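The structures considered in this document are given below.
Just so it is clear, none of the values below were taken in a lab; they were calculated from the coordinates. Note that this is a predicted model, so its numbers are computed, not measured.
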Structure P
Amino acid sequence: MKKVVFTLIIILLFSVAKTKAQSQSVGPEQLKEFKELTKQRVNDLTHYIQQIGDKSLNDRLRQKSIKLAISLFDTLNYDEKGRKILRMPTVQVSRKDGTVENIPIKTYFNNLYKLPRFPKVEITSYDLSYCSDFEKGADGNYHATAYYYQEFKGFDKNEQLLYHSKDRKAIEVTEKPNAKGNFTILFGNIIVVETIQMPNE
C-alpha cells in the first residue's frame, strides 16, 4: 500500500512539474540558451564516444563514459496514466557496403567499446557542432536538430590503418521538463546524414 501511495505521489509531482514547465513563457534569450546548452551536450557526447572507443584507456573510465553517454538520451517517458515507458533511442551506423543500420544506443556504445576487429581505434570530431532553432511541438516541449561531425579510424595490431571514414550525423533534441519543473535537454535518435569513406593512407 505504501509503495502504491509513493508511486502516486511521484506521478503527481511529475505531472505538476510538467504542466508548470510547459506553461512557462520561453523567450528568444532562453531559446538561445537552449541552443548553446545543446552544443555543450553534443560536445560531451562526442567526448564520451571518443573515450569509449579508445582502447588505450582503462576499462573503468570507458565503462563510465558509456553510462554518461546514455544519460544524455531520453530513455524514460510516461503514459497518460503516469506509468513509466522505457524507450531506447537508436544510432544509425553506416556500413562499408553503403548500407545503414539502426542500433539501440546501449548496444551501439557496447559495440563501440569492444570492436574486436580493430585493436586500436581513434574517433575525433573534425568540425564544429551545429543546432537548429528550437520550435514548440504539439506535446508542449521544444524540439530541434543538432549535428556533429565524426572521424573514425580503425587500426590493426601493427597500427596499420584498416578503415577510415567521416560521418555527418543528426540528433533529435528535446527540451522538456524534469521532475523539478526545470527544462532539461535530452537526445533522441541519431541518423547518418552523410558518410565519406576515406582512403587508407
Structure Q
Amino acid sequence: MVKRWLSRYLARKQLLAENALTQRYIVIDLELTGLDPKQHEIVSIAWVLVDNQCIKLSQAQHAINKDVQRLEQSPVYHGIAQHDVATGQNLVAILAALSAHFSDAILVFHNATLDWGFLKQAFQTHKITIQPKLILDTFHIEKKRLHQQGYEIGLDDLTLSACRARYELPYYSTHHALTDAMATAELLLAQCHQISRGKELKLAALV
C-alpha cells in the first residue's frame, strides 16, 4: 500500500514539472438532470481532445445516455427530449469509451467538483476501474488567477461564459455538452497562454 502510494506521488510530482503546453488533454462536459450525483442522472457526455495546443475536432464525441430514467428539465435546458434518449447509447458503453483516454490524457472540466463527482459515481456504480493522470479545472484556474490579481470575484464571474469573455473568446450558447466541452478547451488554451506569457508553463501552475 505504501509503495503504491509513493509510486503515485512520485509520478504526480514528475508530471507537474512537465510543460503544460505540450500535454494531451481530454476536455469533458456533462449535461445533468440535477446537482446531486446520488439522486440525479447524467443525460449526455461530450469530450474534446487537445494535443500539443491543437484541438482535435475530428475526435470530438457527444453521446446521449439512453439509460436515463427521468429527463426532468433537460428538454428545456439542454434541448434533449425523450426521442433523443431512445436513440442514445448505454451509459456503461459511453463510460468505457471515455475512460479509454484516461491513461494518456489529462482530464479537464469547467467546475470539476460537479462533473467529476457524477462521473466518479457512475464509474463506481458500473464497476469500471479508473486512475486519471491528473484533473484540471478551468474554473479553479480562473479563480486562482483572479485572486492573484486582487480581483473581487462576483457571483457570476466564474461561469464558463464570463471566463471566456475576459479572454475575448466568442460567445457560445451554453447547455449543450459538446459546445461546452469545446468552449472549455478554448478557455484552457487561452488561460495557458495568458499565464505563461511566452515562457514555459509547468503543469503545477494550473493545479
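Taking 18.6 as the value of Kirkwood radius over Cα pairs in Å derived from one of the structures shown (P, Q), identify that structure.
Values: P: 18.6; Q: 17.9.
Answer for the origin of the read-out: P.
Quick check for you: by relative contact order in percent (Cα under 8 Å, 6 or more apart), which of P, Q is greatest? Kindly include the intermediate steps, with their values, before the conclusion.
Working: P: 23; Q: 26.
Structure Q gives the largest value of relative contact order in percent (Cα under 8 Å, 6 or more apart) among P, Q.
For Cα extents along the principal axes in Å, for residues 41-96 alone, the calculated result is 39, 24, 17, so let me know which of P, Q that is. Before the final figure, lay out each step's value.
Numbers: P: 47, 31, 19; Q: 39, 24, 17.
Clearly, the read-out refers to Q.
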